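Colleague: The data blocks that follow each hold one structure.
FYI, it's all coordinate maths here, none of it is from the lab. Model, not experiment: these values are computed from the prediction. Cβ atoms are built from the backbone, for glycine too; each structure is taken alone.
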Structure P
Amino acid sequence: MMDTLHPYAALTPDVALDALDSTGLRADGRLLALNSFENRVYQMGVEDAPPVVVKFYRPGRWSDAAILEEHAFTAALAEREIPVVAPCVLKGETLHAHAGFRFAVYPKQGGRPPEFDRPDTLRWMGRFLGRIHAVGATARFVHRPLLDVETFGAASRDFLRSGDWLPRDLVAAWDSVVEHALASVAHCYARAGAVTPIRLHGDCHAGNVLWTEAGPHFVDFDDARMGPAVQDLWMLLSGEREAQQAQLNEILAGYEDFMDFDPRELHLVEALRTLRLIHHAAWLARRWNDPAFPAAFPWFNTQQYWQARILELREQIALMDEPPLVA
């Protein structure tokens, strides 16, 4: 469903600071908005303590049970000394509520963007993800969705069709190319066969990794869900096929120190990229009533935007017909 009201209209700075006070920490008045669109995230100063990061969950997106599954997963990783940033336990809880908003408090984690052009960085990321997936494979999410053709592809297509999002002269071209793309995705899944879904980070791109001298730290498991392991690997790949193959070799060299990788999942790399492209367009449409989105994405819903998406999907259809990368 699309939000009918701006979900964060009542989240004023005073409300955010009072929310932190309600956990037993005392806000000192310092508040810095951090780069986040799906949720609202602030760095806040604390009296006589280091600053913290407070994430206010978008109302209506996740159930309490789904949020707590995310918290339990990150806590299980942290207990095994895997460097993820898990929510703080305050007054015996990780999920809090104030003035109609649910939120969690995290320790502030410094770091720099990872340098994915370095082979040693890719191997380190592979080891990191292998450790995460080894834990992720030990249990299942019950309240979080499966990443598949239906949830990311068909549901996104249907939402875009249900509204007046595309210019009328591009509707037929979009409908044709998205149907062809989803059929190609289905063929990729058929070639891969029955892959085993595990608990994933789900949104493994450079913006969610902070690098320190101790290595990588993931800072946001908000999109954690069940899915194929390769979902957390393919976003680390870039460039032409030869470059992506070399990058994959480095990642898997580290990954398989901790977790076996099913090479059949490589049939899904371009399929998952295609699903993400369709899902992203629908995500922008679903959030368009939030004033942060038109301000940050002014090019959405323009003629040029949809022409580029149609071309992009045509390119993906061709890529999905090519042989996969090899493990």
Structure Q
Amino acid sequence: MYHDFQSMSINYQQILDSIHQEIEPLLTQGKVATYIPELSKVSPQHFGMAVYCLDGRSFMVGDAQQKFSTQSITKLFALSLAFEREGNAIWKRVGREPSGNPFNSLSQLEYERGIPRNPFINAGALVINDILVQRFVQADIAVLQFMRMLSDEVKVDFDKEVAISEEKHAHRNSAIAHLMKDFGNLHNPVDSVIASYCRQCSITMTCLELAKAGSFLANHGTIPWNGTKILDSSSDKRLNALMLTCGTYDVAGDFAFRVGLPAKSGVGGGILALVPGELAVCVWSPGLDPAGNSLAGVMALELFTNMTARSIF
């Protein structure tokens, strides 16, 4: 059994309750994603937060057990699955640098001849999905089953309405995919990669399920509750580094400055963050800031690291 006695002395429940009260005024300030019509139907008033410690303890507040659209957070799990299978070969097709541009930018991709800056912008995620399409009969099902296994929750599933809504409005992603296809960096048919990617992004989970699913990345690549090795320690370190530098769109520097944790966000309003060696924490609030990160969620994580004195710095 994993024990961190310093972490065990922290009253996480009291901290989560305090954070919930403090961020309440922010819930009216963000704007829900509208370019995916199904996401625009979600009330911005929701807020949930969950902590999953490597010793098995968990703490929750608010809507932490309500399912939400994980969206780009799934890119982290797709990357983990691809990296587990392909290793460093994936870096021949996708970079490891922050983009400094919107996550769905076309101009940077053309300038850099079809090689995405990192796996967490849409272009990079499509390359990762292309790799998984090559590896699995159904890449989206493989990611789903991977996330079910990591969360120990068989009821994790797609939201069919969100998947259909995304695919109907995937014009920019299709343009990105066609551009990479033209440069030779997409090996499968564009339509099959886009369909798989949209279904992957529609996976719904709760804050607690996501925190538990991501906890292996806080534990040197090993699932803490059953000892299954997903990644070696070196690979785990590399994915944590990518989360820190690229995981929150084009404001990763500001997020690192304010929060100081590796994290991956999604336009569904979720953010999964890690305290290496101790815990995973997930927050959900659908109202977004201009960069596409949860406005209240970022503040909640900033408060969390301040109140717990836990960050990687």
Structure R
Amino acid sequence: MNGLLSLHAVCNMRIASFDIGTNTILLLIADVDSTGIRKILHDEQVIARLGKGVDEHKIISQETFQRAENFLTAYKQTCSNFSVDKIIAVGTSALRDAKNQKEFCVYIKHKVGIDIEVLSGDEEAQWTYRGGISEFLDRAERFSVFDIGGGSTEIITGNHTQILSKTSINIGSVRITERILKEAPPTDAAIAEAHEFILSNIPKVFVKDISSTFAIGVAGTLTTLAALDQQLPFYSSEKIDGYRLSQEVIGSLFAKLKDKSIDQIKAFPQISAGREDIILAGTMILLGCMEASKITSITVSDRGLRYGIVHREIEKLLIRTSHQQSSP
């Protein structure tokens, strides 16, 4: 928006957020007012595998450049169809790690016409927390949010909307799959190695007080496991949002997946195309986080970073408007 922003304008905006992750690219379009998100108009994701090979080579391939361009061009057209006022695009772990991060962002700016803000691990954790707790604020005072991504895992604790601690760990479902779980089904030795690697990377001091919090899990691993446990024939946010997964159930789902080939995993209708090779690693990361933090169950949310970025934008606009209105 150009010129001075009025409070009325801020209270009546249509914002789109792009979450450009290691495995998925997500789009959220929402009408907002000064209190937050008023109405969700559109919410979708595609598995783009931006981080393919980044853990090993630290480079985003040219083929991935073009694949991301196609998805983001389609998203931008969707935004145009919805008459979006503002687009905010953020990148996470794969872009943080890639040596050609700037080249990729310049390419997307030139081809698609959007600017990508690459978040630090701490920034990703902060706004994932805000998005993850947004639908559960009346359920507790103290929260913990676990975000298992393709390249990293964020663990955040807070008192209501105030963040108390946050950490971003370089363990993600794509990273663990490419580094250790290279075959499907994996060997017992590979599973043991992955389990040890996951636990060794979770800071024990950080997670020691999490067991007393309301634990929330966001992103594709959690929503897929919730769909699997309920044997949903198709994705239903109403049945997944707020669904509680016990450690015992997650362990049973892991046991069901660990002996399967890729083709056998593909046969589960709840596992979306492109996630079949990484769902096992994501499940292991979740179990490792629960073991380290001594939590026995976790509540699933299909919200996360894309929601948090919308809340961040609302706050920034309100602060800017307040300063402009108070200026002589």
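Colleague: Here FRET efficiency 1/(1 + (r/R0)^6) of positions 28 and 252 (r between Cβ atoms, R0 = 30 Å, to 0.05) has been calculated and equals 0.40, so which of P, Q, R was it run on?
Modeller: This figure was derived from R.
Colleague: One of P, Q, R was used to compute distance in nm of label points 7 Å out along Cα→Cβ at positions 92 and 228, and the answer was 1.9. Which one was it? Could you put the intermediate results ahead of the total?
Modeller: Working: P: 4.5; Q: 2.9; R: 1.9.
Answer by label: R.
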